[in-house]
1. Compute distance in nm of label points 7 Å out along Cα→Cβ at positions 18 and 130 for each of P, Q and report the one that scores greatest.
2. For which of the structures P, Q does the calculation of distance in nm of label points 7 Å out along Cα→Cβ at positions 10 and 34 return 2.1?
3. Where does the value 2.9 come from, among P, Q, when mean projected area of the Cα convex hull in nm², for residues 50-89 alone is the thing being computed?
4. Of structures P, Q, which gives 4.0 when distance in nm of label points 7 Å out along Cα→Cβ at positions 42 and 58 is computed from the coordinates?
5. When distance in nm of label points 7 Å out along Cα→Cβ at positions 26 and 122 is compared over structures P, Q, which one is greatest?
6. Supply the structure label, taken from P, Q, corresponding to P(r) over Cα pairs in 10 Å bins from 0, in percent with the calculated value 10, 37, 29, 11, 6, 4, 2, 0.
7. If we compute relative contact order in percent (Cα under 8 Å, 6 or more apart) for structures P, Q, which one ends up with the highest value?
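Derivation of every value follows stated rules applied to the coordinates shown; laboratory data play no part. Quick caveat, the model's predicted, so the values are computed rather than measured. Cβ atoms are built from the backbone, for glycine too; each structure is taken alone.
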Structure P
Amino acid sequence: MVPFEINLLKKKWLVIAIYKPPSQDDLYFFNSLSNIVDYYSRHYENHVILGDFNLEPISKRLLEFNENYEYYNLIKSKTCFKKAEGTCIDLILTNNKFSFFDTNTFETGLSDHHLMIYTKFKATYVKLPPKSLTYRKKL
């Protein structure tokens, strides 16, 4: 788990990139993740947790975690195709789902069985007036 901060228009986001090995105990993983979220929640109102959870969105522990922290999973499509039917184990969790749009997956060719997950932040900004640069003085 790697926590880091993103600042967007005076809004701070806690982003936690994770990888949960398939062999790791779910209880241990979610206890560790909960400790990180609890520690950083004092400083960050907005959270995003993304990565390879190696758990389906309907798994009991993940559902409990999402309910406890009021997180929402943005990824709805299958992301891993080790098995023919595919599974959704690469996830993006957030406590502010309306700050994102166009969440999806795509094939990169870098993995033999995983699709890349992505999402986009919604943002508005005030467009600044254009700058005029003078390169040469006119004679």
Structure Q
Amino acid sequence: MRRLTVREDACIGCHLCEIWCIFEHSGLDDIMDCFSSNSTRPLPRVRVEECRPVTFPLQCRQCSEPVCVFSCPSGAMHRDESGVVRVDEDRCQACWTCVLVCPFGAVRKGDGHAIKCDLCAGREFPACAEHCPNEAIKVEEA
């Protein structure tokens, strides 16, 4: 199973991981279209936490025993066939139990459903890690 790891000593707080995450989940082909004033853009599944001098990207840790999955009453939080924890937006009841129980604060309230890192489903390599200029976000096999 793949998961993202973070080297906080390499993070410079540039927020490019957030920008590329937004673009990846926008469904658009042009990054400029994604950030134009008339575009509705999704929330990033990763966010940069800043408490200077330390900054680090925060996203789902793909826990081996994910309490978000165990606590979800609707079954919207689940592990897919590859072992990645995902959210079925259609099944999510917006009860926010997953938001409350995540020990890392990686699950967030979206527009009527929970959102979290999905390791850029459909891509070979997550956009945040691919575009991190200092390689602060790494993909590893667990």
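1. P
2. That value comes from structure Q.
3. The structure behind it is P.
4. Traced to structure P.
5. The structure with the largest value is P.
6. Computing P(r) over Cα pairs in 10 Å bins from 0, in percent on every structure in P, Q gives 10, 37, 29, 11, 6, 4, 2, 0 only for P.
7. Greatest value across P, Q: structure Q.
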